[in-house]
1. Have a look at I, II and say which one yields 21 for relative contact order in percent (Cα under 8 Å, 6 or more apart), as calculated.
2. Comparing I, II, where is FRET efficiency 1/(1 + (r/R0)^6) of positions 9 and 81 (r between Cβ atoms, R0 = 30 Å, to 0.05) highest?
3. Thinking of I, II, which structure, once distance in nm of label points 7 Å out along Cα→Cβ at positions 1 and 113 is computed, gives back 2.5?
4. Taking log10 I(q)/I(0) by the Debye sum over Cα atoms at q = 0.30, 0.32, 0.33 Å⁻¹, for residues 17-56 alone from the coordinates of each of I, II, which one would give -0.91, -0.96, -0.98?
5. Hey, distance in nm of label points 7 Å out along Cα→Cβ at positions 49 and 73 derived from one of I, II reads 4.2; which structure?
6. For which of the structures I, II does the calculation of helix-only ellipticity at 222 nm (-39500 (n - 2.57) for each DSSP H run of 4 or more, over all residues; to 500) return -5000?
7. Thinking only about Rg/Rh (Cα atoms, Kirkwood Rh), which of I, II has the largest value?
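Laboratory data are not the source of any read-out in this text; all were calculated from the coordinates shown. Small disclaimer: the values here were computed from a predicted structure and weren't measured. Cβ atoms are built from the backbone, for glycine too; each structure is taken alone.
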Structure I
Amino acid sequence: MHITATLPVSDMERAKAWYASILRLEPAEITQTGSAWYEVDGTRFLLYQSRFAGTNQATAAGIEVDDVQAAVAELRARGAVFEDYDDGEDFRTIDGVLTTPDGRKIAWLKDSEGNILSVGDR
């Protein structure tokens with residue numbers, strides 16, 4: 001079994017530009033319909049045209065990193081904007097980063113299409 005993520009976009013060129021400039025990713029394949037496949041460390045995800053882009057209010061995909069604080073700083077330097085959440089004592093970001101009770105760190109940002117991506121400890 002192999003699972004892939006699919007992320008809706010309303011403007012494919014804007015989305016590809018965002019993924020190139022912020023995440024430093026280029027499409028591995030462009031389909032006949034104009035969708036863009038990306039591949040990172042053997043994991044594939046698809047950007048596809050949809051009128052429902054940006055309507056999901058939950059995390060659509062996650063990025064695992066060795067150092068969340070360093071990744072957040074690097075992504076911010078490229079123009080990424082991280083979300084702030086305050087849903088009570090156990091779910092509150094500080095400068096865009098949540099530290100869970102067990103010490104795990106997670107941050108969230110939106111891509112150019114409004115898809116919510118997380119950046120978390122590996």
Structure II
Amino acid sequence: MRCAAITSAGERCKLDATSGSYCWSHDPENADERRRRARRGGKARGAGELSEIKRLLEELTSRVLKVEGYAPLETAPAAIANQLINTRLRAIEQERKNRETEDLEARIESLERAQEKGGPRWRGA
């Protein structure tokens with residue numbers, strides 16, 4: 001059975017209902033957990049850091065290419081700076097993957113709890 005919720009786009013949710021009439025994301029019983037996750041997600045560093053990294057890369061490129069208005073930078077220090085920026089990007093991506101894994105684990109646990117209560121079977125079982 002499909003989730004009975006209507007999305008912000010005005011369409012019916014395409015996910016299967018996990019307990020009752022709703023999927024995990026729309027189930028009123030999960031509202032507190034969703035708010036907690038939204039707060040945690042809102043505090044995530046990724047979005048702001050990516051903008052900063054893009055600005056750094058633009059400045060780094062302009063300095064290496066000796067664009068007027070930018071202090072020139074030799075290629076060796078620029079290469080090291082670029083390596084450090086790439087390391088930072090990998091750390092941001094790992095944080096994103098960790099958050100995604102935690103969210104998926106919570107959703108799976110919710111599905112398993114619903115199934116234990118006699119709810120509809122899900123495809124993973």
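1. Computed on structure II.
2. Top value of FRET efficiency 1/(1 + (r/R0)^6) of positions 9 and 81 (r between Cβ atoms, R0 = 30 Å, to 0.05), among I, II, belongs to structure I.
3. Here the read-out was taken from I.
4. Source structure: II.
5. Going through each structure in turn, the value belongs to I.
6. Values: I: -5000; II: -20500.
Of the structures listed, the value fits I.
7. With respect to Rg/Rh (Cα atoms, Kirkwood Rh), the highest-scoring structure among I, II is II.
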